[in-house]
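Alright, structures below, take your time with them.
What follows draws every value from the coordinates through simple rules; no lab data is involved. Being a predicted model, the structure only gives us computed values, none of them experimental. Cβ atoms are built from the backbone, for glycine too; each structure is taken alone.
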Structure 1
Amino acid sequence: MEGKKTNKLEEKILYLSPSPHVKSGESVPRIMWTVVITLMPATIMGVYFFGIRALWVILVSIATAVITEASIQLMRRKKITVYNGSAVITGLLLALCLPPSIPYYAVIIGTFFGIAVGKHAFGGLGYNIFNPALIGRAFLQASFPVKMTTWTPTLLQQKCVDAVTTATPLGLFKFEKVTTPYVDLLWGNVGGCIGETCAIAIIAGGIILLVLRYADWRIPLSYLGTVAILGGIFWLINPEQYPDPLFHLLAGGLMLGAFFMATDMVTSPSTPLGSWIFGIGAGTLLIIIRLFGGLPEGVMYSIILMNSVTPLINMFTRPKILGEKK
């Protein structure tokens, strides 16, 4: 009996648990719901400017995302994990980059596609290579191009006596060379998608993400920095043809994409060097699309295209293992 006790004691002493050996105490639900909270300033400002119609778009998108995810997990006989908040984030992010006038049926279709194809077709959370919200938006852009580019003025603009255009600031400049005041871009009193107009609200939530280290600061810095530098170069060459760098940063969905979509832990690079490459690549693609493409905006395409090469970036930028021989 004493021998058996000694063997058991030795087994416990020699036992090594598998990695990770140091745990941070973070969890998927905690991270996801924190991201949802950081999106609240942009969400609140979107509802403030576009009214109850915007709120309904957000609620329909979130409900569709949760129901779709739960249904797919049920059919696959997997554990239902909608409580962790990942489906809520997808629904919320997709709604925030949709025009407030979009029909509800289109919201349902786009959200279903984003969750079913953009996420679960690859295996679910942690396996998708593309941002599900952007995949849903890309599907809507291809399926309902007119409805996705039909803009409504904000509630404050509707109260103005003078005629108000419903075009976005990027569209106004690209097609009519009309600039939008920076105050309106910062505050959000401009036409556009529900959660993309108020730069101050987005930046406030994004900073919280960076402070909590839920997002890699290298990606938004390199993304925004590349857009500012390249945009500034073209502006210096021909200021009448190209907008200035500050306009590039504040207009459209760049801020929302840089802080909340490009930094997605699953679809962005896992190495420091890879994060720099990802951000620079996305910024370069965005400038090419905005200045030389047929569309005034290109945030969605720039991030999706860089998502597609993230596995390659990770492969070529992974750090050398200590003691490794070539």
Structure 2
Amino acid sequence: MGRNRYLILLLAAFVFAGSCKKDETSTTVSSSMTGQPTFSIPVYVNPGDEFDLKPAAVKTVDAVDYGYFWTINPIQTARDTVRRVGDPEVKDGTYHLVVPDTLCTITVSCSAFAKGHYNATYGKDVTIVSEESLTDNVITVTDGGIFKDDRDGVEYLYAGKDGVEWMCVNAEYAEAGVPLEKCPAAASLFGHYYTWEEAQSACPAGWRLPTVDDWKTVCGGFTGTAGSLMVNARFNDELLWTYWPEVKITNASSLTVLPTGYATVSDGEYAFVGFRTYAAFWTATESDAERAQYVYLNEKTPDVMVGVADKTHFAASVRCIR
């Protein structure tokens, strides 16, 4: 832009000096559009899910008509133009996406284009998941079985130790809490995230929320025992717990803990934190009327730790025992 300004000033000087030669060249500078073709799609989806993705409208300063094209990387790199310049308004750029049967992360992108303007592009990363997304998480349960929650039909594998039975996966009772990134597709893999009050109803009849002492017992103490809870599982072929020499992952407890992180809650909005880094579980142990204790694991630390969090503004996973 700076060079063009100097060129214009220079041409103006020639005209002012009485030059009789007319400049027959012109420089076309593209303009930027106003706005982005944003759209909404869940972060986690299942193969076969279908979405009609409608982009937000963009504007051109000089009212030039515009179109839209879409790409799905790395699966579909060719442009799929759904609206061309001059098409009727009924073609609003909506793209019908059928999620492919490939377990991976794709980037869905929409671009608005117009003659003489830079493209305006918006993209979102979307992870395709199924029951087959979790691998290497198989455990051997010598004293346990499968429990079916009569409330919703969800089945939970459980393991017994020292006369106490623990569920080996996170609770996913749909009437309380929310799944990861509020995506139903992730619920069966990672369970739900509950505030402390919601956690009170997460366990089926006959099961309960464990106390801090219950966790300490199943670990055999909190010092150096985090690896006994962790499992070296993979999510869409990527290792979930990052390798740290200090942490010896054995899953000796059969609890099969995954790094599902936690969430902070404000005015009904959830901010998910620490996926692939932390695991956090509510306990039944209260600190006071507004706070309760939770146990958590960090990928870098061999110890099981205990924290205190607000009952309404913190959401964690739940394991049930009986």
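Observations
- Test item: distance in nm of label points 7 Å out along Cα→Cβ at positions 106 and 154 calculated as 2.7, pick one of 1, 2: 2
- Which entry (1, 2) yields the derived value -2500 for helix-only ellipticity at 222 nm (-39500 (n - 2.57) for each DSSP H run of 4 or more, over all residues; to 500): 2
- Here semi-axes √(5λ) of the Cα gyration tensor in Å was derived from just one of the structures 1, 2, and that gives 40, 25, 17; the source is 1.
- Among 1, 2, structure where mean count of other Cβ atoms within 10 Å over residues 50-57 as derived comes to 18.6: 1
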